[in-house]
1. Could you tell me which structure in 1, 2, 3 was used to calculate Cα extents along the principal axes in Å, for residues 160-343 alone as 50, 39, 36?
2. When P(r) over Cα pairs in 20 Å bins from 0, in percent is calculated, the result is 28, 59, 13, 0; to which of the structures 1, 2, 3 does this value belong?
3. Say we calculate FRET efficiency 1/(1 + (r/R0)^6) of positions 88 and 248 (r between Cβ atoms, R0 = 41 Å, to 0.05) for every structure; which of 1, 2, 3 gives the highest result?
Structure 1
């Protein structure tokens, strides 16, 4: 067998990155095909309907619902202000009047003569979508968004938390095996995306948040500290929506894990450049990986032809993702065509992996992940 296919993490010095920037509902696109954009450029905008507030006017006035309509001072569709008088009873001899006031600023949407309920709606919520990265608009999705393309260094991680952010890439450790410690973080790190080595601790992560760091890229993080940091068990949910003030991307996994030398070397070579990062991760159907995207100038784009995604052959770099070799890096030594019987009596396809220390092991193909370089 000449080659095989397996899921993999992409680590590309230069590649064409194509991002769809789509609104949650129909709106307005603000740029056109061919327009250059930067990460902060707002490419599309819309408004979500405001929150609804129910108000039982009949109860407040103490009258039957059918008698209320003629006592209202506003009509359906009118703009209302907080504490504005919406209606008032005639009272007795002009006294003892019951007054209904608006609890919100918004719109008087409707009144139900059967239930006595009024529907008040808060102002629409503006939603803006930015370009996320520096590039060119190659397609406009009418009333929905755009597609942005750029030539960039592209690195996928294994796991991440936190959403989209961006900042100048700053390297804080000397090598991929070094820990990113608290004393390495100072005011010069504010607003930056930090590249560490093998590990970042819970305490260091909190200091980074206080300092104003945008994101951290490291090899590993303690899984017990993840629950402590988030305040809940993550389970199998999609990450990326956490509001912790920082985005964390793990390139190798949980624990103290040396970052792949090629990944660290590549990212270190991009120090000082603007990096767009996203920690969103989904490990079930529709796999989504955290990513680091560093747009390149045209002169920096490699002319190398990329091999077909997922193609694994002799010499391909891989990472073991299950015990007993979890987290170990190596290269494909051989791809036997015949099936192998495991201790569980299951017959599976295997490969021979040569680890960095020279050891060669036979591993089920499902237990490795390709590092697409």
Structure 2
């Protein structure tokens, strides 16, 4: 059991530090010493039976989790996935082929536009799965399958532990789907689970270092006019999430882009007042990951020559990226599918400390509520 007894000045920082416990509780709910708990996925098995595609509908941070989930399902289970804004799904025409399985994601389980998407999916006779943090929520009751994260109460408006536990449940569901579709053997799934079960302790170990480093970095970047976040493939969703965290927490403009898009316009914005935050991690055992990493390194070198202010999130021991960028934050070495969970926590801390430097009530950002129950 991972616990923290520290006193925190804000709910957001406390909830960032509660992530190891939330992740541990979520893992315990869906796995045991033998692997995935079949009893936790009975309804999911029925919802996914015979499905040839999936649509994920969500809003805000939950949609970013859904984009990460798309890579899990497609790369591990071979299941094509479309990710839609929940607020747009209900307007999609019924005259084109659509997924017969719809997965909705919501921290509260009461998000208005996501709830309407779930109801619309039911009208369209789709099998439905809901990932929420509340087992008694409306979405949990309406969906054919309900999978509950164990994030616990999250008081701060910016999603932190609810987001990382969503990533974890999506990953576990994708592994279950891969096993039932014959894409991964039980042994292969259990090998991945062994690495996933190390996540809570690794987060707990790295958090103090990340906190110190991001407090320092935020002090040097807090006066920036705007921020550009970059990531390739699965990491693009985390770039989007990092940008959202800064917008809602610190009231500063930020955008997340696929790394390859930087030279197609956004690079014109780069200056000392518009820093670049780049996700430049790598999985040393994945040729695809290494190929993407090399492309990212080349891009960072070009941006360095143009005088860009760069903060990079890189893999522990990476001296190449740290030699290029003014600031580098490291995460532990891991599978590429696990990296997004580690990458997002330093970005949560960047948003937190930037907001504090700007004198903002980070737990209650203006114009925002924890659960959007009215469109």
Structure 3
């Protein structure tokens, strides 16, 4: 079987890697090629196009990347026509993957979307319908998502959220603290600026300043920064000065989150990951003013949805603080963090809510079930 994969940024590269591993167990002789980065390459995927460092959030933030994105899109179209894959496997990255799905449909190539567009959540009924009509098989990761695409006459399957299989620390809490901080004493706070260079540039200086303020109030507090790659940690080190030096570590995100008393995170999957691990966390969300105005007043996201973070949306209550735009400043972040760190009852309540959240996401074995479904679908 010949599978073309399209994973347009770091998160897609990670999710795609776990799925490819399971697909290869079912079809060891499959040739898998396409777009991805370090992790897919290490898993044996023939990576022809690497755009993982171009990931962005927001409408106007993506503008500087439009030319390289279009070039990557043209490369993928040429590959598709040349290789004529049995299946196009799309992972996340709606901006490039939906146009690729349209092209594949014209060429008569089956498409599977894994980590599909969240039109069911942020978008419109028209957007949901478009995804349902464009994709041959949607592997939904939320029950509400599955129901929305089924209602739109889409071919959707649902097994649960893949993070249940992925979010597993390799080290114990004490082992992580000894390994990276040389002591088990706390409190430990993880600063998580995201995996995109745009996020690191915009949020890391704010998080570092917030960390300094927390340290003044809680002198024995220590700080860890999880980094997804060598490129990311180089960028992180460029922002760290002598006055405040948290420990940055590559490749131990789940160990760090699990060992932390609190995680301060950019908005995204990491809030869900920290919550699955039972770690109290704060969501920080900061975009360009133009993108924020577009989302709030034109797309009216705030009117359709009561919360920004996935944990709060799934639980339908404000369990984790959401510090958005002007609130995403060092003092407000620090005050919020200190309040949680000093309130053990609040920490316990958050952890109880996270246990309920984990139950809502399904049961382990999600990725192997998804791979089996994809394999069976490709053989039809």
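1. Values: 1: 56, 45, 31; 2: 50, 30, 27; 3: 50, 39, 36.
Only structure 3 yields this read-out.
2. Working: 1: 23, 41, 23, 11, 2; 2: 30, 60, 10; 3: 28, 59, 13, 0.
The correct label is 3.
3. Values: 1: 0.15; 2: 1.00; 3: 0.65.
With respect to FRET efficiency 1/(1 + (r/R0)^6) of positions 88 and 248 (r between Cβ atoms, R0 = 41 Å, to 0.05), the highest-scoring structure among 1, 2, 3 is 2.
Since every read-out is calculated from the coordinates, none of them should be taken as a lab result. Keep in mind the model is a prediction, meaning the values are calculated, not measured. Cβ atoms are built from the backbone, for glycine too; each structure is taken alone.
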